[in-house]
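Okay, got some structures for you below.
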Structure 1
Amino acid sequence: MTLANWCVLTACLLPVITVGLAKAGSAKMKPEDGRYNNQQPRLWALQLEGWRQRANAAQQNGWEALPLFIAAVVLAQQAHADQGRIDTLAMIFIGLRLIYVATYLANMSNLRSLVWTAGVAVNIAILLMS
């Protein structure tokens, strides 16, 4: 399995980990105060506030970012583009996604938007290799 393929797997797991932060962050709370409710997870998510709400939003964006990244990697590999370059760009994308989540949690909206734009640009760069 290539490094880029491992990055695809990482990108698929990142949203789960991101929302896991919000869930774990509510573990010590009382149910009426917003502790995670596995019986009604979507209702729980609608009631989130602060950094937990931003973690859930970052999770949603993580799912939205996946199709372009996966398609870019797969198409570039099918075109037999330089695997080293695909791997490097895929790692950069993962790094940017980690920064994106951190800026989302920290409520740094302008920097978050710049990081998101850089992530899209990296995906386009990978896709153009195909």
Structure 2
Amino acid sequence: MNSEYSIAVHILSLLNRGDGPHSSEYIAGSVGVNPVVVRSVTGRLRRAGLLHTQRGVTGATLTRRADQITLLDVYRAVDAPQSMLKVHQKPNPNCPVGANIQCVLDDVFSQAQAALESRLEQVTLAEITSALHEKAS
């Protein structure tokens, strides 16, 4: 998975401070990326129903309270992969390990993915914002 997920959480956390509106240039300065990346990620967040934006108007707003947005919502908004862990593509089917490694690892990887998503579902944007405020103080 690329860094779009952490960028999305960063953007939402910045917007949740309520000191905006912030331009994509301002947000990009905070995130440390090009404004084009910010616009791309905010577009995904908007399409997922997490942000409201208006063409030609600076800024974006959350569509619901931060305590109603989970990290799993954000994960899904940025088109997260079905599984963070992948099995290599061409194991040797004539080898006892190669013939069976995919099905064995698929089960383990599915469990790990479920644990990841379960944890992300337990953490809200409000909690992230609160932790950021504590660290900044």
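Throughout, read-outs are computed from the coordinates displayed, never taken from laboratory work. This structure is a prediction, so every number in the text was calculated from the model and none was measured. Cβ atoms are built from the backbone, for glycine too; each structure is taken alone.
Figure out for me which of the structures 1, 2 the number -27000 belongs to, where helix-only ellipticity at 222 nm (-39500 (n - 2.57) for each DSSP H run of 4 or more, over all residues; to 500) was derived from the coordinates. It traces back to 1. Out of 1, 2, which one gives 54, 30, 18 for Cα extents along the principal axes in Å as computed from the coordinates? This value belongs to structure 1. Suppose you compute mean count of other Cβ atoms within 10 Å over residues 19-26 for every structure in 1, 2: which one lands on 14.6? It traces back to 2. Using relative contact order in percent (Cα under 8 Å, 6 or more apart) as the calculated read-out, with 31 as its value, let me know the right label among 1, 2. Matching structure: 1. If mean count of other Cβ atoms within 10 Å over residues 51-58 computes to 11.2, which of 1, 2 did it come from? Clearly, the read-out refers to 2.
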